[in-house]
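Before anything else, here is the set of structures, which you'll find just below.
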Structure 1
Amino acid sequence: MKIDYAFVVFLYAYINQIDLSLDRSRWESIDNLRNFYKNQISPKNIVAYLMNRLNLEVEKVDNLIFLKEESFWVRIKDSLLSSFKRNIFLEQDNVYFLCNRLLLFDQFLEMDMQVHRLELEKLRIDFSKLNFDILMWKLTKKDRLRAYRVEHFLQNTSVNTLSISEFSKNYFKN
């Protein structure tokens, strides 16, 4: 599936934000994480954007989909081609996997009850694999380094971070 390069940079930063926030939430109540995401872009909005933009089938999002790892040669090719900042191609299954996990994260944020820590950790690992096994290789080093500085839950106040809105490029409003 063909996706705009700037949107993939946003996705990488957003998934990195989720990964870091879920990691930091281990030491806090999930209610604090929920409060943080009240002022962030909703995962549901990203899924809706992807569904509309890529004409995804709603029924397939709920299917059990596994992350499809890319071969070493595909990673090398993507890494070399990333300097051209062209449109990015993602496997359809990986896009459905992303949508599925974003919706699950959204459900966790909207629940009124506590979520088991292992469920949150499994979700964090899924986002991390998606980011570092698939998306990372499709971006330039400069864009990756910028995305690493994204704001997140329970961040160190002395670290200079970037707001997620700097990556969204008018795709979304908080």
Structure 2
Amino acid sequence: MRKIAPLLILSLLAGCAGYQAPKQSESQSTLNIDGEASLTAATNWMVYDNPCQQKTEKSGSVAVTGNVLGRHKQVLIRAGEPVYLIADTKSSTSVTPVNNQAVVKIGSCAIAMRFTPEAGKTYDTKLAADQCSITLLEHQSGKAPAGARILPKAEWGQASAVCKAQ
């Protein structure tokens, strides 16, 4: 099991790059992340300013959570414009011995939510126990932000119909 965690971390970190936190002069919100996961899972939390996950200075990985990396993170995100919050979890689903080596099967689940953060507000997001769904609540009120919604796979990601049409 100890050898599995580094593999998961490396697979998630491969996609990390590009995101620049908002400057103090920019409108911003705080995102509290609770990335609870199983012992052999890690989640890459990403924020994009576009549904196609095209990297810009306003887009990219904001945190990686897991039992090895810590499950609680706090990041600053831009406010006043729609963002796509994506949680991409990788976990080992089985380990099989083959020729004196361990073959690890990696499962993956990604989910996206679109919302428009308001300046100065704090949002709490949590990975569910199934590692394939998330919740997002405004910290003060305990309610979902107005207009926030989970996106079907056809509406986000580079392979989506939305992005292929561009």
Structure 3
Amino acid sequence: MHVDDLVELLETEVGAITGQGPKHPTHPNPELQEALDEFIQAYPSILEDEGYICFLKKYAGAYAENADATRIVDVFGFGGTATDIADPEALQVDENGYLVFAQCIYSEIADGKLVDSYEHDFAFSVTGDRPKGVYRASSTLRDPRQTFSFYVGDFCQWLQKLIEVRGRFERPRLV
């Protein structure tokens, strides 16, 4: 499935809003081209995932949040729709060489108090010594983030899985 088709499903099935990248099909934002070019120059290995590059060029990020903020899907990008992936304050590459590009955060609130929370972080390895693909690390309110492990072969496969679960991945079973 092509990125444009996946983004349409992301908007309708997950409720995401997407940005407008420099190559957006109807409302291109050429002002984002320089930031995108600098990002690619800093992390050239992401060029191996054509779907991800196409997504950034056209849509520059995506964000979905339900009414009570207990489900947040943040596909980092540029231009303010989602977390700015190039912001020095945002997590970029961790100590093991994983470039986080998305976070899915889920919370359970009871009587106005947080009773449970879990998160899945999705990343590319930018070290050059791991197979290309999307990696996932999960955590819960009581268990810190686990190490990244291989999840799927590319960004479009990941996006398709996100759509299949309507933006809500299962709670991790951590030891």
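Name the one structure among 1, 2, 3 that distance in nm of label points 7 Å out along Cα→Cβ at positions 122 and 146 of 2.3 was derived from. Please list the in-between numbers first.
Values: 1: 3.6; 2: 2.3; 3: 1.8.
The value was obtained from structure 2.
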- Which of 1, 2, 3 yields 18 [relative contact order in percent (Cα under 8 Å, 6 or more apart), calculated]: 3
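Matching task: -2000 is the computed value of helix-only ellipticity at 222 nm (-39500 (n - 2.57) for each DSSP H run of 4 or more, over all residues; to 500). Pick the structure from 1, 2, 3.
Numbers: 1: -17000; 2: -2000; 3: -6000.
Label of the source structure: 2.
Any read-out appearing in this document is the output of simple, stated calculations on the displayed coordinates, not a laboratory observation. Computed from a predicted model, the values in this text were never measured in an experiment. Cβ atoms are built from the backbone, for glycine too; each structure is taken alone.
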